[in-house]
Structure I
Amino acid sequence: MNLPTNTARTLAFELLFMGFAATGIAFADPNFPNVNQTPIGAEKGANRNGTIPEWTGGLIKPPKGYTEGGHHPDPFRDDEVKFTISAKNLDDHRAKLTDLQTALLKRYPEKFVVNVFPTRRSCAYPEFIYEATAKNARTAKVIEQGYGFSGASAGFPFPEPKDAFEVLFNHETRYFGLRYSAKTSGGTMNPDGTFTKTVRRDRRLAFYHHPDYSSAELENRYFVWRGEWSDPPLAKGQAFSATNTINQVKQPRFGFMWNPDTQRVTQTTPSSFAYTAPMMTSQGMRISDDMFLFNGSPDRYDWKLVGKKEIYIPYNSYAATNPDLKIDDLLRPGFLNPEHIRYELHRVWVIKGELKPGKSHKFAKRTLYFDEDTWIAVASDLFDQNNILTHGQFGFIKNYYEHPACIQDFDVLYELGSGRYNVDNLKLEYGPANLNDPDVSSRNFGSGALRRSGSR
């Protein structure tokens, strides 16, 4: 679980972090990106009628009013709602909605709405991500039946995807900073308005995005992730440290758990972080591979790349993280308060997964939507064995313009049958994540780190 121990290498690793405020065929286009592409492979130009504007570099400098380390002022706070989609005009907009949005509009016809704002292509990334992506475009290839890849590191591996696996790998390798730390809240909202709150401190250390690591040196690792709960009371003090692997068939995610009652660290089993394994503190709503909308091994599904389409997705979600907003104002019975949710029209990549014969999973079919400007999963439609939509998710994109980096700042999972939903990684109460926390290092992860922290 630790970084290489070579002294010089480790020192370089630490200094570099501190300095940053189906077998396929390698794509070998020497001209990537061309004049019509962004540095990560999106269409640079506007759409035909101008409702999606041209990408001009994104928001790379903080707006007026930003204080280093503080909350993010909304750079688009003066934008007005262009129009509102409700149950009454659903048919006029259905083609640009996900199945989940349509289901929520029908289920809550008097209350749930989609407020559509002007599209702002604000997302941007550090230059080293762009440079690495251009290199990866010429060397990356899918290997090991589609469950792994080689020839890529740091940047997005497949900026011009040819199949669903390549889209999934772009999402899995999305950039969230090199040394991520955040205190987040979340929990499960019930139809009667009762809310079971969770509070967790997260730290993540990137391997994949470290510019000095080649594909071969990654040793099948994306990043290490550590989480510690302080709420609810039954979970207080529990913690985990897990390594997210690239090919999870070859090597499942692995890690350790700290139990404050027994004062012991235990090594997790391969099934603990895989497929339908229930996630702690989610009251049975979350499973391992629906974290971040998709965070698992693709091997139980037959995947199909549908292509691109234009849909209304959550974007520039500054209003939902405004520190003046109370959590009770955002989390309402049934759904997140539409007054604080900004939807925009964006181009997304769409893939579909259908459960393979003989395989088992909670979801028999999945439709996933990925923003072209970030490769972040922004929505999912999840179906049971009877092809009934039972669950769905939204991921909320926000540009940390001081870095810059667009990340999935939080997400919500809806359970349509019960009327419950679960929200995770919410930054409303504790402020934004730190994408370059100098206190995050290899020493924070693994069994020893959990033991040292838990026994204090």
Structure II
Amino acid sequence: MTDNNIKLERTLSLKAVVLFGLAYMTPLIVLGTFGVIASTSNGAVPTAYLITTVAMLFTAYSYGIMARTYPVAGSAYTYARRAIDSRVGFMVGWSVLLDYFFLPMVIWLIGAAYLNARFPEVPSWIFLLGFIGITTFLNIYGIKLASKVNSLLMVFQILVIAFFVLLSIRHVFATGGSDSLFSLGPFLGEDAGFTAIAAGAAVAAYSFLGFDAVTTLTEETIDPKRNIPKAIMLTALIGGGIYVLVGYTTQLVHPGSNFVNSDSAAFEIATTIGADLFGAIFLAGMVLAQFTSGLAAQASASRLLFAMGRDAVLPPKLFGALHSRFHTPVFNIVLTGAIGIIALFLDVLSAASFINFGAFIAFTMVNLSVIFLVSKDADARRQYGVIRGMLVPLIGALVNLWLMSKLDINAFILGLIWLSIGLAQLAYLTRFFRREPPEVAFDESEPESAPASVNATL
């Protein structure tokens, strides 16, 4: 039972919101995808992350403007709908739905890859199905436990990252002396041309997914018009700084891009710098992070599908229904888990590229939303001017489109197929674009089991 008269209290400080954003990004993911990005960028991981961080800062600035203008949930979907057009908003939302479908799959895939690296005698598909089965079960029955350990997990991740960096520095110092700690090698890679580095940067964007999630805390944040934009920028900046630092020190330990298995390369490096003991601690941290992140991602996907079903954007009898006993959107949870099985036929690079296709569309459209807002609204034009309101978001949009062009060709094929399905659904809902599409609401009739930290950020 819920009381619609109860309102959220504004208790969250800027620091608390930033910590939430960083937790949502899962900083340990930089090590989870290190091998893939190193292989793609020809051993120039820190440069790839540096380029992506700059791109995300432009986009984060645009998110801040839109969050200040529209302090409501819905993120890219809401911004595009209100600033540009409801139909454009629908297509942006539909593209982001691709992220929600594939994000749990990539998380489970990375976790399975690292467990398989430690226990090679066990096929990776067993670990993958184990992840899917356990998280699906817990999400059906409720995930309150996951929400309670969120802060502890964040602390554990930071400790693992800190130890990884310190042990990397110690290893480099012991093998090459203090002078070897400062090198342009990790930034230049092994004959890493600009094309390879850009391709690595396109994959690295996966690590930033969720930095905009702080917009979901607008109604619980003290002075949200001031603190939410700051939190978005700080989350992207701090997260990017962590990624560049970890990428640099890790690349010092293992120059180049040759690994036994690029999907689990960081485990190989962890064993090198800290022997079996730290390798075990690192593996535990990685698996725990992936497991909890998978819980949250699957819950977010199911909540989004529920909201779309409730508002008749998707068939309501399937997507908009809650289980009579568990009060969770069981069909949506099971569907997300079933889609995760596709990971049996993919590697981390391909799966991450699928996600980034939708993410880059969302990021691009948020930047364009700022331009439309400033061009149509005189108050916004006076407040932000040409440089902040037009030039900065234009650069952000162009950089995102450029990075998107570097994605795997399969990501484009799947992405375009997905957009075609969305366009057909939009045509059906609007009687061939003759009327407004239904609006997805994010602030009512939510599944009871969804924790406060797991909100749809579409």
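Structure data summary
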{"item": "helix-only ellipticity at 222 nm (-39500 (n - 2.57) for each DSSP H run of 4 or more, over all residues; to 500) from the coordinates reads -3500; which among I, II", "result": "I"}
{"item": "Origin of the value 26, 59, 15, 0, where P(r) over Cα pairs in 20 Å bins from 0, in percent was derived from one of I, II", "result": "II"}
{"item": "Test item: mean count of other Cβ atoms within 10 Å over residues 111-118 calculated as 23.6, pick one of I, II", "result": "II"}
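Coordinate-derived values only; no laboratory data. Keep in mind that this is a model prediction, so the values were computed, not measured. Cβ atoms are built from the backbone, for glycine too; each structure is taken alone.
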